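Q: Alright, structures below, take your time with them.
Quick note: the coordinates plus some simple rules give every number you see, no bench work behind them. Worth saying up front: this structure is predicted, and the values here are computed from it rather than measured. Cβ atoms are built from the backbone, for glycine too; each structure is taken alone.
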Structure I
Amino acid sequence: MLDATRWSAKLLSALEWKRFEEVCAGLFERLGFATKSAACGADGGIDIHLYWPPSDQPVAIVQCKAWTKKVGVKVIRELCGVMASERIAKGIFVTSSTYSDEAMAFAKGNKIVLMDGVEVLKSILKLPEEKQSSLLQLATAGDYTTPTCASCGVKLIPRKPKLGGKAFWGCVNYPRCKMKLYVAGA
């Protein structure tokens, strides 16, 4: 049973990908940054822009992955490419999981800060109690475990192929939107 009344590693890893991004943006806001989150659809490799008020120039870009698997070097390299393209010197990669050794080595030499699930939880728990509480309310409001369609921004629904096969989450806007996520372990 998931305890949604307090922060824990289990709660953090239960958040669906969009809610995890919202929690990350909320965490950075509570740390003093202004944030601009990407809309649904193609985000160009940037989930959150970070600003130091009152400046309107981003000081960093953030990529978030609510993954259970280890984050490899490929996506860290992609963030580095986006940083170069956007001419932003600092990148932050946040995951609910962990990183491979190769990913950590690459990030270290390329001004990319890596925050794994343990670091995210530590950062949340260092916040004053009222900020932790408001972030917890954001994290657990409504349905925070059902995946969101990356294209439409609506909650996906569980589906099974008519001819058998692997269960998946599908968009309610099918056939207009063909977004699907396969169910882990199915």
Structure II
Amino acid sequence: MKKAYVIFPTLLMLIFFGFWWNFSSEYEAKLADKARIVRDAKAAELLQEAKDRETAILDAVAVQEQRKQERIAREEQRQKEREERQLAREASTKAFRDKEKLSRQVERLTGDVAVEKEIVEKLEERKRILVADEAFLRKYVALAETNQKELTQTIQRIAAADAARAAALAAAEAAKKKS
């Protein structure tokens, strides 16, 4: 049993030493990897910061250029607005002159319209009279034609009666001569 006190602890020590050796060799590699990862992260961070700075500089330049373009655009817009105001003033003045001219023309034409309305009223009255005369003459002509037809029929009846009378007289004379 005394051997067991020595063998088991020795075996356990050898096993422990094997694990420790394996761990120790891998631990150094893991520490080296961790250090490399930290260095890479710092390098990536520095690279990212450099890129961010470069992007910030480019953005600042772009913003500056954009502001310059906006300033130019605002200046052009102001100039355009000045020109538009000037054109609006000129158009207003022209519109006022045209308004005055057209108001005088309206007054003149209103007078002309009144004169023309009087003429039209006189012509309407004359037309109404002529239409009434025409209607009267149409009735009169129709009545005259009717009278003419009746007169013609009366003359024809008289002529027929005269012819019948003459025939009756001729027949009576012929009967007298025969008798």
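Q: Out of I, II, which structure matches 0.40 when FRET efficiency 1/(1 + (r/R0)^6) of positions 3 and 83 (r between Cβ atoms, R0 = 35 Å, to 0.05) is calculated? Please list the in-between numbers first.
A: Working: I: 0.40; II: 0.00.
It must be structure I, since only it matches.
Q: Quick one: distance in nm of label points 7 Å out along Cα→Cβ at positions 59 and 155 came out at 3.7 when computed from one of I, II, so which one is it? Show your work: numbers first, answer last.
A: Values: I: 3.7; II: 12.2.
Computing distance in nm of label points 7 Å out along Cα→Cβ at positions 59 and 155 on every structure in I, II gives 3.7 only for I.
Q: Which structure, out of I, II, was P(r) over Cα pairs in 5 Å bins from 0, in percent derived from, given a value of 2, 5, 4, 4, 4, 4, 3, 3, 3, 3, 3, 3, 3, 3, 3, 3, 3, 3, 3, 3, 3, 3, 3, 2, 2, 2, 2, 2, 2, 2, 2, 2, 2, 1, 1, 1, 1, 1, 1, 0, 0, 0, 0? Before the final figure, lay out each step's value.
A: On the way: I: 1, 8, 15, 18, 19, 17, 12, 6, 2, 1, 0, 0; II: 2, 5, 4, 4, 4, 4, 3, 3, 3, 3, 3, 3, 3, 3, 3, 3, 3, 3, 3, 3, 3, 3, 3, 2, 2, 2, 2, 2, 2, 2, 2, 2, 2, 1, 1, 1, 1, 1, 1, 0, 0, 0, 0.
Computing P(r) over Cα pairs in 5 Å bins from 0, in percent on every structure in I, II gives 2, 5, 4, 4, 4, 4, 3, 3, 3, 3, 3, 3, 3, 3, 3, 3, 3, 3, 3, 3, 3, 3, 3, 2, 2, 2, 2, 2, 2, 2, 2, 2, 2, 1, 1, 1, 1, 1, 1, 0, 0, 0, 0 only for II.
Q: helix-only ellipticity at 222 nm (-39500 (n - 2.57) for each DSSP H run of 4 or more, over all residues; to 500) computed as -38500: which structure among I, II?
A: On the way: I: -10500; II: -38500.
The read-out comes from structure II.
Q: 6.3 is what came out when distance in nm of label points 7 Å out along Cα→Cβ at positions 75 and 115 was calculated for one structure; which of I, II is it? If you can, show how the numbers build up before the last one.
A: On the way: I: 1.5; II: 6.3.
Derived from the structure labelled II.
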